[in-house]
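Every read-out reported here was derived from the displayed coordinates using simple, explicitly stated rules and does not represent laboratory data. Please read all numbers here as calculations on a predicted model, not as lab measurements. Cβ atoms are built from the backbone, for glycine too; each structure is taken alone.
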Structure P
Amino acid sequence: MNLPAPLLFSLIFLTALLLSVGTRLWLATRQVRHVARHRAAVPVQFADRITLSAHQRAADYTRARVQLGMFESLLGAAVLLGFTVLGGIGWIDSWLREWLPDSPMWRQVLLIGAVALVASLIDLPIALYRQFGLEKRFGFNRMTPALFLADLLKGTALSIALGLPLLMAVLWLMDRAGEHWWLWTWAVWMAFNLAVLVLYPTVIAPLFNRFEPLEAGPVRERVEALLVRCGFAAKGLFVMDGSKRSAHGNAYFTGLGRAKRIVFFDTLLSRLSVEEIEAVLAHELGHFAHRHILKRVITSFAISLAGLWLLGWLSRQTWFYQGLGVTPDLNGAMGGHALLLFFLVMPVFTFVLNPVSSWLSRRHEFEADAFAARQSSPEHLSRALVKLYEDNAATLTPDPVHSAFYDSHPPAAIRLQRLASLHTPTASPEWSPA
């Protein structure tokens with residue numbers, strides 16, 4: 001029996017959605033059960049460094065987060081069905097056509113904006129519960145309701161300020177640039193991302209956090225010596241007031257070229273010793289030494305090029321719209337509909353690639369750890385990681401299958417075992433900055 005193309009695509013989409021949600025729930029169930037089974041005792045390799053109460057707190061925190069994720073998966077699937085095969089996007093589009101019959105560009109912009117607004121309103125209670133329920137219950141939340149609202153308003157305003165011009169440029173290209181609009185759009189997308197990378201350290205990030213220069217003292221001296229030893233040029237060393245939102249700690253690089261900044265969370269500096277901070281920074285330098293950041297940017301641009309080519313083809317197929325609950329107007333502008341449907345449903349089909357992405361990320365983490373071991377000390381990095389596992393309530397006993405599918409970092413036991421096998425030769429520069 002030959003099914004009509006729209007019905008066939010609907011069935012393929014529904015099958016992929018069922019399989020992806022089912023896999024997520026199966027993996028989550030494995031994680032919850034595995035962590036619960038190992039809750040009663042600290043793993044042997046951590047017994048002298050992690051207390052039983054800290055281990056059990058991490059287990060409970062992990063289970064709570066995973067269970068919330070299970071609910072989000074089900075809710076997300078329901079919302080996706082409501083927008084697509086159940087006709088939600090089609091209904092919003094019909095209403096906008098009556099309201100703005102002679103403004104196809106703004107009608108498409110408002111269609112995308114309306115869907116984004118509805119999705120955000122649905123997600124808002126979950127975000128509130130995560131911040132003021134789950135995170136507070138485990139002692140991580142330091143954010144006030146006023147700060148949450150301020151972040152929400154600033155984030156929304158920033159999204160509109162940056163996203164609206166980009167969206168209108170893409171819609172214009174889809175309507176005016178001919179069959180190869182997707183190639184021009186890719187060029188615009190690359191330029192946009194590079195511009196955001198340049199603006200983020202000095203324009204965007206300060207909207208949400210305060211950044212102070214790292215004060216003179218043992219930490220700064222040690223960090224500057226490490227940078228000289230590695231031949232790494234940084235625009236500055238900064239401390240971010242991460243403690244006003246969360247007790248979690250971190251450090252990161254931001255910016256491009258010689259404008260790169262090194263940022264430490266104040267929570268990280270308050271917890272680690274000077275040697276441990278040096279080791280954590282050496283790990284981050286390892287990502288640059290092995291060109292991980294550049295590789296990820298190139299990979300991202302390559303994937304976006306392939307994705308836009310696919311979108312260019314799908315946007316000309318009537319079954320693509322009909323199979324997802326939208327009646328296409330073959331004589332009108334449909335770029336907004338194509339963008340919206342594509343980015344809503346593609347995660348359903350690309351979910352199966354998640355283990356590959358996770359494996360590559362874990363491989364990069366091992367390489368960065370090895371670099372840190374050579375430039376500082378594997379023992380110092382190991383001690384720093386244990387403190388971070390404890391402070392962030394990261395489980396020491398993840399389910400292996402769940403970890404292989406999702407985790408961007410190696411499991412704690414495997415990572416520390418690998419570090420213990422490394423030795424510390426005399427550190428020397430082994431790379432040059434790009």
Structure Q
Amino acid sequence: MSSSPSPASAPSPLDRARRKAYLRLMPLLFLCYVIAYVDRANVSLAKLTMSKDMPAFDDNVISIGAGIFFIGYFLLEIPGSLIVEKWGARRWIFRIMITWGLMAAVTAAVKTPTQFYVVRFLLGLAEAGFFPGVLVFLTHWFTGRDRARALALFVVATPSAQIISPKITNLMLPIGTSEMVNGVLVQHPEVWGLKGWQWVYIAWGVPALVLGVIVLLTLTDRPAQAKWLTPEEREALEAELAGDKAKRAGGRRLTVLEAFRNPKVLLLALAYFGCTTANYGVEFFLPSILKDWYKLNLNTITWLIVLPPILALCGQLFVGWNSDRTKERRFHAVVPIVIGAIAMGAAPFTQGHMWLTIGCFMVAAAGLKSYQPAFWSLPSLFLTEAAAAGSIGLINSVGNLGGFFGPRIMGYIKTQTGTFAGGVWCLAGSMLLTATIIFLLGLGRRERTA
């Protein structure tokens with residue numbers, strides 16, 4: 001005789017709701033962030049042929065264009081996160097994705113550095129609010145015990161984008177160029193009058209438009225609106241979220257302005273600035289570093305630069321899982337950053353030994369990504385609702401200004417000294433600044449259980 005599972009072994013309505021939320025929401029948000037990250041960072045590869053077609057686009061110009069994205073991003077980041085809290089994520093993320101997809105594709109039309117700067121600035125304006133908006137959206141669906149894991153499933157989109165995009169981009173870059181193959185000069189024809197670097201911007205802009213429509217049609221703002229949950233599951237999840245919110249509020253709600261004046265919020269913004277500076281500095285210039293140090297061809301470079309994000313992806317998943325398991329956030333953020341900073345600082349000394357160089361940048365990338373699930377769990381430990389939304393926007397917008405300074409540091413120092421070494425050491429120092437701030441703040445210690 002077959003026996004049916006006992007009621008005790010059947011998942012509760014809350015557990016069913018939690019599982020459905022993961023499966024329904026996270027894959028779509030993951031895909032959206034993959035495309036967002038490719039569209040902001042694909043200039044690092046496009047520049048390798050873009051600079052040949054337009055000699056004015058040297059390392060300094062590219063670094064300004066790469067960084068100016070984050071000025072526009074800064075301006076609309078806080079309003080965007082507040083809109084998600086008040087208005088809902090579905091319509092706002094739809095607007096963001098449509099406008100950033102259009103701006104990403106328009107980059108193919110630039111002819112001068114000034115045009116490049118303008119388009120990159122507008123791309124930053126268009127994308128502003130997406131990342132903090134999603135973080136706020138996740139607080140509407142996941143309690144403290146699940147949030148670091150959900151964040152990990154979201155932020156692994158960045159290393160995933162770095163793994164997926166280089167080889168796809170490499171297929172397009174040769175269009176309209178010539179190269180030596182076995183001693184023979186091969187000319188690759190243009191497609192519809194466009195060169196490879198132009199197709200890179202267009203091809204990666206279109207998916208944002210498609211996903212934007214899917215978001216509008218399928219994303220659910222809050223559990224109460226989820227027709228794909230049963231009434232019992234909705235009630236159980238909403239009760240769990242309400243209890244989590246009350247616990248975090250501590251009996252008093254901060255206003256948005258009070259949260260902005262909170263020293264913890266300001267220090268978290270400074271901490272995020274340090275790691276973001278290092279992250280974008282190395283991401284935008286790693287292909288150029290490898291080409292400069294080892295004279296590699298484009299195909300080899302696009303294979304090598306997928307290795308650091310592979311290790312970073314594994315690190316993010318582990319930190320997200322283990323941070324939730326242990327209920328500890330501080331050291332799960334600090335330790336990866338310190339290890340990554342040491343590897344980053346050692347990288348210039350490995351020049352001439354390619355696999356040691358790659359190993360250093362792999363560990364550095366892991367440090368620059370792995371800390372994020374634990375780090376982004378910290379604001380919600382002492383903030384709720386609009387204060388949390390605004391503060392997450394503030395932390396992300398101020399922190400992402402590092403995306404301007406990181407590439408600028410690398411481009412300027414390379415132009416002035418002829419070497420990337422000084423820039424790499426500056427990035428390592430900014431990582432150590434982040435680790436020091438998070439450690440001294442003391443947030444995210446292991447929760448004590450009765």
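So here's what we get for this one:
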{"quantity": "Mean count of other Cβ atoms within 10 Å over residues 93-100 derived as 22.1 - corresponding label from P, Q", "calculated": "Q"}
{"quantity": "At a computed 24.1, 76 (Rg and Dmax of the Cα atoms in Å), which of P, Q", "calculated": "P"}
{"quantity": "Structure responsible for -22000, with helix-only ellipticity at 222 nm (-39500 (n - 2.57) for each DSSP H run of 4 or more, over all residues; to 500) calculated and labels P, Q on offer", "calculated": "P"}
{"quantity": "Origin of the derived value 0.6 (distance in nm of label points 7 Å out along Cα→Cβ at positions 285 and 413; candidates P, Q)", "calculated": "Q"}
